[in-house]
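Following are the structures in question.
Each reported figure results from applying straightforward, stated rules to the coordinates on display, with no laboratory input. Only a predicted model underlies this, so the values are computations on that prediction, with no experimental measurement involved. Cβ atoms are built from the backbone, for glycine too; each structure is taken alone.
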Structure P
Amino acid sequence: MATLGVQMMMLKDKVEQEGMWAVLQRVANLDLKAVEVSQIPMDEKNTAELERGVKELGLDVGALSVSLKSGPTATGDNLEEHYDKIVADCKRLGTRFVRIGMMPFDAMVSKEATEAWAAECEPHAQRLAAEGITLCYHNHHVDLHKFENGERIFDVVRRVAPSLNFEVDLHWVQRGGMAPLDMLEAYSGVCKIIHVKDYRVTTLPQEALDLMAEGKVMEGYDKFVNIIQFAEVGQGNMNWPKLLPAAEAAGAEYLFIEQDLTYGRDAFDCIKDSREYLKSIGY
C-alpha cells in the first residue's frame with residue numbers, strides 16, 4: 001500500500017509560528033507516516049528538524065519541492081543553481097522524490113514553449129535518476145489544456161521528457177475536465193505521487209440571486225459558475241474508494257493529503273477530518 005502523508009504547504013504558517021519539530025510531532029500524532037515539503041525553506045534548522053523527525057518519529061520525507069530555475073512560480077531550491085544541495089538534502093533525509101510544483105506561465109502558452117521547458121527538464125531528470133532520485137511534475141488544471149494537435153500539456157511533457165514522472169493532483173485533474181480515473185489509466189506507471197484533495201461545490205451564493213434580480217444576469221451567472229472549493233477529503237464529490245486503489249495500480253508510492261485553501265478553518269482540523277475519512281475507507 002502507498003504511504004499516506006500530508007503536503008506541508010498546508011502547514012507552512014504553523015512551521016513559521018511553532019517550528020518544524022512541533023509541527024512534525026502533531027503530524028505523527030494524526031497517524032500520518034510521511035510529509036512532502038513545499039513552500040517551506042530548506043534551511044539548516046528546518047532540515048535538521050526534518051532529519052530528527054525521520055529518526056525519532058519514524059516519518060518519511062517523501063518528497064521535496066524544487067523548481068527548474070528561479071522565477072515567479074518557483075518554490076524551494078532550483079535545479080539550475082542548487083543541484084548539489086538538493087541531492088545532499090535528499091541523501092540526508094532518505095528522500096527519493098523531488099517535485100516541480102508548476103511550470104512557468106510562459107511555458108504554458110504554446111506547444112513549442114511547453115516542449116522547450118520539458119526539454120530543459122529531461123537532463124536534470126536523468127542526472128537525478130543516477131543518484132536514485134526521481135523527478136516528478138505536479139499538475140494543475142491548465143495541464144489538461146489541449147493544443148491544436150490534440151496533445152495535452154501533460155502529453156507534451158511526457159513525450160519530450162520521458163525521464164520525468166508525475167505527481168498527479170486529482171482535484172486539479174477533475175477541475176481540468178478529465179475524469180481522474182481516466183487520467184490514472186492514461187498515465188499508469190508514471191504516477192508516482194498523488195495529491196489527495198477533494199472537490200466541493202458550494203451552495204449558490206445570495207450575491208448571484210441579487211445580481212440576477214437587478215437584471216445583471218451574466219454577472220449573476222458568473223457567481224453561479226464559480227462555486228468550486230478545495231475540500232477536506234471525503235467532504236467533496238471525489239470517489240476516493242475507487243480513486244485510491246486506481247492510483248496505487250497506476251504506480252503511486254505516496255498519497256499526500258492537501259487542501260489549498262481552508263476557508264477560515266485551522267489547517268490541522270482539516271487534516272484531521274481528511275485523515276479520519278481515509279481511515280474509514282481503509283487507509
Structure Q
Amino acid sequence: MISLTGLRSFVAVVETGGIRAAADHIHRTPSAVSMTLKQLELDIGAPLFESERKSALSNVGRVVLEEARGVLAHYERACSAMTTFAADRLGRCDIASVPSVAVTLLPRAIARVRQAEGLFDIHVRDIDSSAIVDAVENGVVEVGLCVLANKRPELTFEALFREPLDFVCRADHPLTKKKGPLKWTQLEGCGLILNGSVSALGLPEVSKLAANSKLIASNVNSNLAMVEAGLGVTILPRLCRWQCSRELRFLPLADAAVSRTVGWIAREGRALQPATAKLLNYIRELTRECAKEFGYAAV
C-alpha cells in the first residue's frame with residue numbers, strides 16, 4: 001500500500017531540492033524522510049531518483065511526481081470539504097472557470113447564492129479549458145466551467161450556452177467600417193494572433209491567417225494586449241469583450257462554425273457537495289437570464 005506520507009515526503013524532496021530541506025518543510029527529521037522514501041520505492045517497485053543524491057528523477061519518478069501531486073491536492077481538498085460540511089452542512093465549493101466566464105457569469109452567480117443561502121467557502125481558479133479538465137480529473141477542483149472538446153467517459157458534461165467567436169481588432173482598423181458579419185476573404189492579410197479558443201476549431205482559414213503573424217498568446221489578456229499594441233488581430237469568444245479596453249472592437253463573423261459550447265464538468269458518478277450544487281443552480285439560472293446581454297444562445 002502506497003502511503004500519503006510517502007507521497008508527501010517525495011514531493012517535498014523534489015520541490016525543496018533535498019532531504020534536509022524537505023524535512024524542515026514537512027516538519028520531520030531527515031532520517032525519517034529518508035526511510036519513508038526508501039519504503040515508497042519498495043512499495044512502487046522501482047527507484048524514483050537517478051542516484052542517491054536525489055538530484056534527478058528517474059523515468060518512474062517523473063510519473064510518480066505528477067500522480068502524487070494530483071493525489072495530494074485531491075486529498076487536501078476532500079479533507080477540507082468534509083470538515084467544512086460538518087461545520088455548516090453545506091460544505092465548500094471548489095470550482096475552476098475559463099477567464100471569460102469568471103469575469104461575467106460567475107461573480108453574479110456567487111453574489112446571488114450568497115444572498116439566498118448565506119456565506120460558505122467558495123474557491124475559484126481562473127484557468128483555460130484544458131487545465132480545467134485536468135484539475136477536475138485529478139480531484140483538484142470539484143467542478144469546471146469550460147469547453148470539453150472531446151467527450152470523456154470519466155467526466156459528466158452539461159452544456160450551458162453556445163457562443164460565437166468574434167473578430168477582434170483595434171478601433172481604428174479599416175474593418176470596423178464594414179457593415180454586417182465579416183467573411184474570411186475580408187480578413188486576408190490581417191495577421192492573426194492565435195489563441196487556444198480559435199486553434200481548437202481546426203479550421204484551415206485560421207491557419208492561413210495565422211501564417212502572417214507567427215504570434216501565439218494562450219492568455220486572453222495577453223492576446224488583447226497584443227492586438228491593442230498593433231501586433232495583429234485575433235478571434236476570441238464574445239464574452240471576452242468584457243475584459244477588453246475601449247480601444248478594441250469585437251466584430252461578428254459570417255461563419256457559423258466559429259463558435260464554442262461552454263458547460264460544466266464533474267467526475268462521473270460523484271455526488272456534488274451541497275454548496276457546489278446550489279451554486280450550479282444559480283449559474284444555470286443566470287445563463288438563461290443573461291443570454292441577450294452577453295450575446296450567446298442558452299442551451
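From which structure (P, Q) was semi-axes √(5λ) of the Cα gyration tensor in Å, for residues 186-225 alone calculated, if the value obtained is 39, 11, 5? Clearly, the read-out refers to P.
When distance in nm of label points 7 Å out along Cα→Cβ at positions 42 and 138 is calculated for each of structures P, Q, structure Q gives the greatest result. Using relative contact order in percent (Cα under 8 Å, 6 or more apart) as the calculated read-out, with 21 as its value, let me know the right label among P, Q. Answer for the origin of the read-out: Q.
Computing distance in nm of label points 7 Å out along Cα→Cβ at positions 26 and 250 across structures P, Q gives 3.1 for structure P.
Looking across P, Q, the calculation of FRET efficiency 1/(1 + (r/R0)^6) of positions 34 and 106 (r between Cβ atoms, R0 = 41 Å, to 0.05) that yields 0.80 traces back to P.
Going by FRET efficiency 1/(1 + (r/R0)^6) of positions 194 and 210 (r between Cβ atoms, R0 = 25 Å, to 0.05), which of structures P, Q comes out largest? Sorting by FRET efficiency 1/(1 + (r/R0)^6) of positions 194 and 210 (r between Cβ atoms, R0 = 25 Å, to 0.05) in descending order puts Q first.
Tell me which structure, out of P, Q, gives 6, 23, 24, 21, 17, 8, 1, 0 once P(r) over Cα pairs in 10 Å bins from 0, in percent is calculated. It must be structure Q, since only it matches.
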